[in-house]
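Scrolling down, you'll hit the structures one after another.
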Structure 1
Amino acid sequence: MTTPHLPGQPQLAYQGDELFMEQVRLSDLAKEYGTPLFVYSKACMLSALNAYQQGFSGREVQICYAMKANPALGVIAVFAQAGCGFDVVSGGELARVLAAGGRADKVIFSGVGKTRCEMRQALAARIACFNVESEEELEVLNEVALSMGVRAPISLRVNPNVDPKTHPYISTGLKSSKFGVAHERVLPVYQRAAALPGIEVVGIDCHIGSQITQEGPYLDMVDRMLDMVEAIEKCGVHIHHIDFGGGLGIDYNGETPPDATQLWKKLLHKLDARGFGARRLLVEPGRSLVGNAGVCVSEVLYLKPGEHKSFCIIDAAMNDLPRPAMYQAYHQIVPLRCPNRDADATWEVVGPVCESGDWIGHDRALDVNPGDLLAVLSAGAYCMSMASNYNSRGRAAEVLVDHHQSHLIRRRESIADQMRQEMPAPESAGSAAT
């Protein structure tokens with residue numbers, strides 16, 4: 001018998017023949033809360049955060065959790081209690097931060113399509129900074145701030161035209177991307193920002209993409225950012241903080257992303273060498289803090305052997321785990337009970353949604369039977385945050401594990417929950433029965 005490999009998840013281990021997260025048996029949680037079920041390890045989140053904190057020890061750094069990775073209130077609260085700030089991309093995300101106990105003065109607001117309403121909401125809350133992504137957004141933010149009698153603190157999000165060597169859908173630092181201000185326009189836009197009465201320039205920001213597994217592109221981005229800071233400050237515009245974004249990858253299937261502690265040492269060495277060692281820094285990690293902290297527990301519904309492909313149909317689907325369908329992403333899939341023999345068959349692991357694209361894993365060697373429980377690993381990021389009600393399926397429950405305790409942080413969504421904001425169209429007079 002071969003014990004399944006559990007990539008990048010030190011808080012997940014077989015004890016005897018049962019899969020545990022920290023000190024909690026996952027099958028017990030499935031029995032209590034049903035499936036599909038997302039389970040997150042608090043210890044794993046804090047361990048990932050500690051790698052950032054250790055790497056930046058002794059420096060003035062604000063770590064801002066990029067909450068689009070996982071916006072559950074219970075997850076946000078873990079990072080708020082650990083002293084994190086937050087990177088938000090909507091008014092809804094800002095409201096979640098405040099509801100979970102996060103501080104508005106540690107919030108940075110990113111995103112290419114901020115509305116005037118969202119700008120007013122963020123200014124009223126007194127957030128730390130807007131990461132402005134276009135020249136037109138800068139002008140609109142100036143108007144909104146003046147109408148409220150305040151000045152809006154801003155950084156420009158710079159597009160440095162650096163290839164992060166990742167999936168094109170999550171690459172954000174190339175000229176072809178919708179994100180940020182093109183680097184050749186950075187200087188005149190900063191000069192314009194400094195002249196606007198409703199704008200206060202406080203920093204510069206860059207984020208080149210997600211699931212970055214090579215340090216080269218990240219360090220190239222650092223060099224380009226420092227070149228721009230020097231040019232901007234030569235024109236008399238002071239940059240109080242430098243925000244290097246996030247994007248570090250995690251281990252889904254044997255990837256070896258840069259070690260955060262070592263990467264930050266190299267980044268800080270570049271800063272020191274160029275005279276920026278005392279500058280305030282911001283980083284925006286998301287996936288690297290929560291991705292490996294989560295699993296999705298699912299039940300095997302049916303086995304459907306076939307001549308060319310054999311299908312293992314589970315109760316989790318693309319509406320719960322959209323990354324495989326959206327990005328052709330790989331997630332390890334393992335049984336909750338360690339098998340007493342090696343698998344002798346391979347399966348297409350698929351969900352019940354009425355789409356051929358509803359697959360979770362291709363050609364997986366599994367020894368399974370209907371009723372068995374499986375864990376889809378590395379499901380803490382961009383799964384529940386992108387979950388939907390497709391096929392009128394309710395979104396899964398979520399549980400946070402803390403040592404030997406477990407806490408329900410989201411109830412399973414019912415069909416009544418889904419329909420609560422809907423109403424049938426009234427019957428027209430012409431179609432009424434006579």
Structure 2
Amino acid sequence: MNSLKVRLLLSTLVMTVVMLPIIGLTLTNAFERQLNLAMKNELKAYSYSIFTVAEVENKQLLMPEFLLENQFNVSKSGLYALIKTLPKDKQLKDSNSKPLWQSLSLLTLSLPSLLPSPEVGQTIYSKINLAGNSHLLYSFSASFSENGQPFDITLHLIKDQQEFLTALNDFKQKLWAWLLVLMVVFVFVQIVWLLWTLKPLNVLSLELEQIEKGQKKALDAIYPVELQQVTQQLNTLLATEENQRQRYRNALSDLAHSLKNPLAVIQSNTDMPANASEQLQLINQIIEHQLKRAQSAGQSSWHLGVQVNPVVNKLILTLAKIYHDKKITFAVDVDPDAIFKGDEADLMEILGNVLDNACKAAKNKVSVKVLISGKRLTIEIADDGDGIKESQKDIILSRGGRADTYLAGHGIGLAIVNDLVSSYQGQLIITNSATLSGAAFIISFDPFS
């Protein structure tokens with residue numbers, strides 16, 4: 001739910017699933033009401049045509065043998081008519097109501113004994129079951145006058161609703177079929193519209209990823225007005241950071257030059273004792289290492305990217321030549337997509353020191369594994385040497401601390417590695433290899449937040 005795309009898609013689906021059925025129900029109800037109204041108007045028109053031909057003589061209702069509407073003349077046609085006397089005592093309901101006439105279509109059917117009896121001039125619409133089917137009942141009461149005497153009757157018109165139900169069901173099927181098609185089309189259009197609308201965000205994400213990998217230095221795509229301020233601020237931040245790094249490099253270069261010249265003058269003194277000359281050389285190496293470490297600017301290199309595989313291959317080729325007499329076998333398993341988000345010099349310094357120590361300690365084998373888990377970069381370098389005791393792990397990370405008897409080195413290599421890894425907020429773990437039985441150095445870097 002933290003994704004804008006997911007939120008917009010869910011809101012679109014909810015609106016589609018909720019609104020279209022509501023529209024369908026509304027249209028169905030409206031259509032049903034219109035059909036009912038049409039049927040009532042039709043029955044009303046039939047009632048007028050029947051009353052037109054009805055006559056009263058000597059308190060007798062006279063009706064023609066056949067009506068103009070042929071459905072009244074055909075048995076079980078679905079349209080029926082019945083005229084009954086209007087009961088004078090409403091308390092008795094239909095007890096005094098007598099049939100006066102019925103259409104030929106009703107001859108073979110039997111009606112319920114009780115039918116509505118509205119007041120004179122009033123109409124009642126209702127439904128009844130006739131021959132197992134639902135029918136609409138239209139009841140209308142009228143009064144004929146003969147010699148000043150009222151003659152009240154009730155006309156009942158009955159129409160089969162099968163045609164009405166068939167039309168309604170056909171309308172529902174077509175409506176819901178089209179609504180389903182409309183729902184699919186609407187969702188498809190919304191998805192296309194959503195992808196088009198969020199395309200600038202995808203482009204921004206892609207450009208940021210390219211900047212992280214060092215493939216670009218600034219955001220140069222064309223963005224909508226709403227994102228232009230964000231992209232301009234990001235470009236300003238990137239440019240400012242790059243300028244600061246460049247000024248820092250220049251200042252450090254000047255510092256290195258100013259320190260090396262006095263050291264060179266002192267080292268050129270032939271009368272200097274051997275131990276003093278050695279210490280000056282050590283000072284010179286420490287200054288170079290510290291300048292490299294400071295120049296990397298650690299965390300400020302978050303947007304740079306270095307492919308790990310070429311660096312590992314270059315170091316292994318060099319170390320294989322240096323330690324050719326030991327005939328070391330290198331087992332290399334590097335994820336081709338592995339990226340170190342920092343300076344290449346720092347990566348060379350980290351891997352070079354650890355691999356050099358592994359080659360010194362190894363008997364025959366050194367393994368290098370580099371993998372990506374999510375955005376976490378993990379480097380594991382192991383050897384088949386004697387391993388490192390638990391009590392020695394802190395010692396070898398301290399400056400001048402040694403856990404070996406190597407002839408070369410001053411004991412600061414792993415301390416520099418530890419400092420560089422820390423500057424990138426990484427983690428260095430020293431353990432024993434489960435496969436080679438020697439020491440294993442595990443270095444991991446999480447992406448900068």
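Determine which structure produced the value 3.1 for distance in nm of label points 7 Å out along Cα→Cβ at positions 70 and 150, calculated from the coordinates; the candidates are 1, 2. Working through the options, I get structure 1. Given a computed value of 9 for relative contact order in percent (Cα under 8 Å, 6 or more apart), which structure among 1, 2 does it belong to? Of the options listed, only 2 reproduces it. Here Rg and Dmax of the Cα atoms in Å was derived from just one of the structures 1, 2, and that gives 23.6, 86; the source is 1.
Out of 1, 2, which one gives -17000 for helix-only ellipticity at 222 nm (-39500 (n - 2.57) for each DSSP H run of 4 or more, over all residues; to 500) as computed from the coordinates? Derived from 2, not from the others. To which of 1, 2 does the computed value 13.4 (mean count of other Cβ atoms within 10 Å over residues 118-125) belong? Going through each structure in turn, the value belongs to 2. Taking distance in nm of label points 7 Å out along Cα→Cβ at positions 278 and 358 as the criterion, the highest value among 1, 2 goes to 1.
Looking across 1, 2, the calculation of FRET efficiency 1/(1 + (r/R0)^6) of positions 86 and 230 (r between Cβ atoms, R0 = 35 Å, to 0.05) that yields 0.00 traces back to 2.
Coordinate-derived values only; no laboratory data. In this text the structure is predicted, and so the values were computed from the model without any measurement. Cβ atoms are built from the backbone, for glycine too; each structure is taken alone.
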